[in-house]
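The structures considered in this document are given below.
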Structure P
Amino acid sequence: MLVETGVDRLIEGIDRAVGLGSVEATAAGVKAALSEAVRSGALRLPESFCRPRAESYARRLLHR
């Protein structure tokens, strides 16, 4: 379960990124928003989100 601290800021950053117009800009914007949220401690992810999955690429739905 996500800790609520920082979630609104992350969602705003992702929403801004989606409106940037190009795939490259959107991907960079999402990466920046996620990196900042985790780095600043504003968002703490469950431990399972931080472990790689050996059998496949691990996507995690954070916001819809």
Structure Q
Amino acid sequence: SELYGLVQEVPQKETTPFYPRSPYGVAKLYGYWITVNYREAYGMFASNGILFNHESPIRGETFVTR
């Protein structure tokens, strides 16, 4: 995920510090923290998903993005 940017550990965990290195990564981090803020400030049910690219060389030739 672009939230982690330049990472020191592979694979990343939920405890890995955020270090975005692009405007896109910074925008994703803003979305993450504004969700946390609304959840805590207004008692809303809100969750964050930290998504990664899921492409893999082991996917079959008929997979839609190949």
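None of the figures in this text is laboratory data; all of them are computed from the coordinates on show. What you are looking at is a predicted structure, and each value in this text was computed from that prediction instead of being measured. Cβ atoms are built from the backbone, for glycine too; each structure is taken alone.
Taking helix-only ellipticity at 222 nm (-39500 (n - 2.57) for each DSSP H run of 4 or more, over all residues; to 500) from the coordinates of each of P, Q, which one would give -15500? Mind showing how you got there, number by number?
Working: P: -15500; Q: -10500.
The read-out was computed on structure P.
With semi-axes √(5λ) of the Cα gyration tensor in Å derived from the coordinates and found to be 28, 16, 11, which of P, Q does the value describe?
On the way: P: 20, 16, 10; Q: 28, 16, 11.
Label of the source structure: Q.
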Please compute distance in nm of label points 7 Å out along Cα→Cβ at positions 6 and 38 for structures P, Q and give me the label with the greatest value.
Q
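For the read-out relative contact order in percent (Cα under 8 Å, 6 or more apart), a value of 38 was computed from one structure; give its label from P, Q. Could the numbers behind the result be given before it?
Working: P: 38; Q: 28.
Attributed to the structure labelled P.
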